[in-house]
Structure 1
Amino acid sequence: MNTTKRRSQFMGTTENGTFVFMNIEINLSSEDELIFSASFDEVSPIILNHENLKNRAMTIVECIEPSKLEELGIQHGLSLEETAEQFINRGGFYCEEVVDMSLTSHLFFLEDISDDDIALKTVGCGQEDYTGRFKREFDGQANDDILRLWKAKHMEQITRHQMKQVLTHFDYTTDEQERKFLKDEIVRELG
């Protein structure tokens, strides 16, 4: 019987202002082996205001066939800006059509920054090495330990001691601490 332990945590903010989350998995195989894997999600804060949505829609409507735009009820022959405006103002529009938020469902309302929601749009995900790339970290020791283990043992067997070490990092912090740190980082980047 396979058993899986999954954890995710905010790592910090990179030098170029993106936010990185670590995702770890430890699988107990039927052979009683512990297999470790990690991946990383990189996102960037965006204010979901009309102007940002319209700007993102402009790049998207350029790629949509005119017949598809007509199916959406958008007039043919408009300027790019007018087409984008109609695209985001049509009935049934949702912001995920122009902002990829597939890596995280976090939405924030920070009235000091904007009257609009703030989302974390996808930048990338996978197996990128973030060692030494953070300007601010949520838990630097956890980052160092997990990145070191990821480099040495990704998709390989680990010991029970290594598993306990990894999981201990997630026990020391609360979701509230992580969310507060994340909000503070959004304020730093957008405020």
Structure 2
Amino acid sequence: MRYERHNDSSTPSSFEMERIAAFMFKASIILDPSLQKRDMDIMLEDGDTVSVKTQNAAGRTGNISLEVLQTDTRTGETIPGNFVLCEAKYILFAVPDLAKPKGCYDLWLFEHEKLKGFVAQNSFRKANLTPERLGANRGLGKKYDDTTSVLVPLRLAQKVAIGVNKMDFAEIKKNQSYRAFAKLNPIRGE
């Protein structure tokens, strides 16, 4: 079982989004910590892996955020970010569809290496964490308390996307097959 604190029942937590993606793709949720460390969240029937990212801010900004660097602001030490270190074949970004009711998402699927190549060939704006998030990370005792992310506009990213699916969280939760799948793949606290 996986654990995540999440208080809004009308939107999925990041672990819930992984479970939804596994259900939609007829995949299995990866529980092996050694694979999770390599940013692999679900495994497709053919053995390929997918990293699932919930990007709530992308609904407002129109950009997906790709973490390329992590920094320990106390020492200046840096390591590559999760977009660079991710070893999954595919990355799925769950982006809220703000034109629809709360809980509706666009699920953007990319081949990871193709998206990395696209980012390398183009110049995109970069952003660091807000002071509030930086302070929260420090409060949690995180060594690498800041990140640098490349902000890729979805309108440009669609050029290299495999596809975009629509997902309505309220409808998924009503689906009998999903409810059976969720019972077999619980998140702690359920």
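Quick notes
- Structure from which 3.4 was derived, distance in nm of label points 7 Å out along Cα→Cβ at positions 109 and 133, options 1, 2: 1
- Which of 1, 2 yields 25 [relative contact order in percent (Cα under 8 Å, 6 or more apart), calculated]: 2
- Which of 1, 2 yields 16.7, 51 [Rg and Dmax of the Cα atoms in Å, calculated]: 2
- Ranked by mean count of other Cβ atoms within 10 Å over residues 117-124, structures 1, 2 are led by 1, which has the greatest value.
- Parent structure of the calculated result -8500, given that helix-only ellipticity at 222 nm (-39500 (n - 2.57) for each DSSP H run of 4 or more, over all residues; to 500) is the read-out and 1, 2 the choices: 2
- Comparison across structures 1, 2 (criterion: mean count of other Cβ atoms within 10 Å over residues 101-108) gives the highest value for 2.
- Structures 1, 2 were shown, and mean projected area of the Cα convex hull in nm², for residues 13-52 alone at 2.5 was computed from 2.
Throughout, read-outs are computed from the coordinates displayed, never taken from laboratory work. If you're wondering where the values come from, they're calculated on a predicted model, not measured in any experiment. Cβ atoms are built from the backbone, for glycine too; each structure is taken alone.
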